[in-house]
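Trainee: The data blocks that follow each hold one structure.
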Structure I
Amino acid sequence: MRVERWSGTGKPDARELKRRMEAEGYSVFEWSDPPGRVYAPHAHPEDQSHWVISGAIALEVGGEEYILRAGDRDFLPAGTVHAARVVGDEPVVYLIGAK
């Protein structure tokens, strides 16, 4: 598990971030979760990356919690057990890439 924090200026541009993920070989789609959404611990058979467009989501991996906000991105290798929950009072919108 690796997290990259947003260092850009302004708000993230979903189209540009999607283009970048696709150039890295990911199959990408946009997803949104409402406030209060919780995902129980689970794993995926493929490598995944989540890139937050707006809102915030907390990921728990190996007993550590990582809060991703607009522009932040994670990299989850295949088989990584993780849980997630939306943080705050607004929906979270993010890109999900899989390869």
Structure II
Amino acid sequence: MVIVAGHIVVDPQQRERYLADCVGIIELARRAPGCLDFAITADPVDVRRIHIFERWESQAAVEAFRGSGPSGPQRAAILAASVAEYDVADVRSLT
């Protein structure tokens, strides 16, 4: 399993627009083969921060979906980013 997690920083005045522009990609990702979870969400405390969380069955599934990454306008809106991929060897359910 692969987890992609972190956050991006955008101008506070552009955050809601950025998130609205992500709805289509979220819907596509959630239907993609190998996608277990996919979320792009606003931070409730920091008005500049957007959380990224993805969970995939495999690295191949991540790469098949990702393509070239964010569109030009989305990439231009990102002021900073801290996002990483994690290879998960074992999972323990907490519920």
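Trainee: Suppose you compute Kirkwood radius over Cα pairs in Å for every structure in I, II: which one lands on 14.0?
Mentor: II
Trainee: While we're on this one: Of the structures labelled I, II, one was used to calculate mean count of other Cβ atoms within 10 Å over residues 36-43, giving 15.1. Name it. Could the numbers behind the result be given before it?
Mentor: Working: I: 10.9; II: 15.1.
Computed on structure II.
Trainee: Supply the structure label, taken from I, II, corresponding to helix-only ellipticity at 222 nm (-39500 (n - 2.57) for each DSSP H run of 4 or more, over all residues; to 500) with the calculated value -9500. Kindly include the intermediate steps, with their values, before the conclusion.
Mentor: Values: I: -3000; II: -9500.
The structure behind it is II.
Trainee: Hey, relative contact order in percent (Cα under 8 Å, 6 or more apart) derived from one of I, II reads 42; which structure?
Mentor: The read-out was computed on structure I.
Coordinate-derived values only; no laboratory data. Note that the structure is predicted; figures quoted are calculated from it, not measured. Cβ atoms are built from the backbone, for glycine too; each structure is taken alone.
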